[in-house]
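The numbers here are math on the coordinates, done by the rules we state, and not lab data. Everything numeric in this text was worked out from a predicted model, so none of it was measured. Cβ atoms are built from the backbone, for glycine too; each structure is taken alone.
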Structure I
């Protein structure tokens, strides 16, 4: 049994990762999360009483307390997901993104370095620091036919993506300068159960079900590659256990879609499985779509080339966009009480 510290484990991707580890391995997890608005322990209710799971509420900027946790828990692995991640919020108030994504990552790296330095040779031989990042650090592919690879240059557009790019650089610098055994992964847009309503797919589902206007930035022609969150969790675990130190792996769903097409698809599925019956104003959810002024610095296209993780580690997504989206919509239909609280 290996012991894993996971930061941001009450968040959307972090909670999916913890459920994957507890349900499908014999590893133990210590979840460290500040519990901001985006952290929700209800997403971990199914495993919260498992003897291999522990939770600690903590801001990763707290270096002294982090260092004590490393000494007490004695992890074999660290998986760093704690981050502020909403682009609109980063535009309105970038300081939280600078603090958590940059200074928090620095604090965690230093705590891990201090701990790693004192490990015996055996423990050092398999310790890993896995940093989970985003494809947004690469910037905008615009209308080109190319894809983001692990060698793509960084060109972030928002305070969010710039702060994540900074954290990526810090992780690689701590590997090269101090020998900390690190791995970086960059993923495409995730979706699935327990996703915060501020994000596109859950936001559209909830606004449709509550008969609110569904705002679309600009023309809605921005293109994203969509990755089902449970597929991502499986990929992260594969990288942690089989990935090579110092490497970067891009994780994508092979599902490039225009935002407007994603929204229309959600509306069509809801029309089929939960038709509008209680409104005098609309007969189809698509009638709720409205176009609004585009976001400043909005990137046109992201697309991941995930061939490296497929070739080197044998990972491919299990869910197509059709199957994953249907699972997601059904989850939000069944779990209305969860999202109504938010």
Structure II
């Protein structure tokens, strides 16, 4: 049992890649006029996230008491997905939570997928690392044809090679893949179609839908040797009558007030609310539910949904605690209860649209 735990610990270390990286070579995207660029990679706008502390946390988990799942397991809400409706839908604007940070967004007749992760583990290996506790609400082969995939960063719970390979083979041809700077080389090494690379504040068209990359506070790595060699980001999606922000993975920072200033009137924000304990280690890289509410305010979003929870055990809070903590934080903020909510895995929400917005503020 100890040996298996040790193997899992090593795999988790590779997933997190939180040891000090041995950076090699230069950054081919380096622009000295951009403060988040460095000669060897990228950095956050406000707070840098160092690798130290990971092994201290793992030692605490190894030697200290660990909270066990309650009898009957964690209370993760799950509902049957409306697969037939989603396949036929061409008009309604919808969001469906498939699990973790994977969401299907249908807007302006386009099907967008965020951070597709359909594998059993979020890990570089199949025998160890964080195991999925809830299956994807929709099997990858049952998805409607995906037109665009938005990838926020290269951690294994957000950038999953088997999922991307299957999407690239979907009937009708592969989707357009949107990624932060530096991931095109990885896509080519895997034999995947070339993605559209974006720097913070870059924008591209996705068939009548605007995709804007925006800054978030996080980091990147696939191995212990490539920390922050590729960029990380969130996205703002703008379509006729509807706009949303998908934030991927992030700590709290002033970036969100700037996003709100540049994109006033966001209709929806998809905000991560998991992996926040222990706070001494996680606070720079993962928001807690109270900070998620602060992000909602900073963005000026009309509504927000807490996602990125209930699927992979990545940290020390109980798996079903984030939505309860989010509800408490919303009450404490004085906001209406319906302004920041969570969904059941598999749930689809049909969203109201408005007249077309003006473009982003420069």
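Structures I, II were shown, and Cα extents along the principal axes in Å at 57, 51, 44 was computed from II. Matching task: 1.4 is the computed value of distance in nm of label points 7 Å out along Cα→Cβ at positions 75 and 107. Pick the structure from I, II. It must be structure I, since only it matches. When distance in nm of label points 7 Å out along Cα→Cβ at positions 283 and 307 is calculated for each of the structures I, II, the largest result comes from I.
Of the structures labelled I, II, one was used to calculate mean count of other Cβ atoms within 10 Å over residues 91-98, giving 20.6. Name it.
Working: I: 14.9; II: 20.6.
Here the read-out was taken from II.
As an exercise: distance in nm of label points 7 Å out along Cα→Cβ at positions 163 and 219, calculated from one structure in I, II, equals 2.2. Which structure is it? Considering all the candidates, the number was obtained from II.
For the set I, II, ranking by FRET efficiency 1/(1 + (r/R0)^6) of positions 35 and 275 (r between Cβ atoms, R0 = 35 Å, to 0.05) places II highest.
If FRET efficiency 1/(1 + (r/R0)^6) of positions 83 and 267 (r between Cβ atoms, R0 = 30 Å, to 0.05) computes to 0.75, which of I, II did it come from? Among I, II, the structure yielding 0.75 for FRET efficiency 1/(1 + (r/R0)^6) of positions 83 and 267 (r between Cβ atoms, R0 = 30 Å, to 0.05) is II. Using mean count of other Cβ atoms within 10 Å over residues 243-250 as the calculated read-out, with 18.4 as its value, let me know the right label among I, II. Of the options listed, only I reproduces it.
Quick check on the output: -12000 is helix-only ellipticity at 222 nm (-39500 (n - 2.57) for each DSSP H run of 4 or more, over all residues; to 500), derived from one of I, II. Which one produced it?
Values: I: -12000; II: -6500.
Structure I accounts for this read-out.
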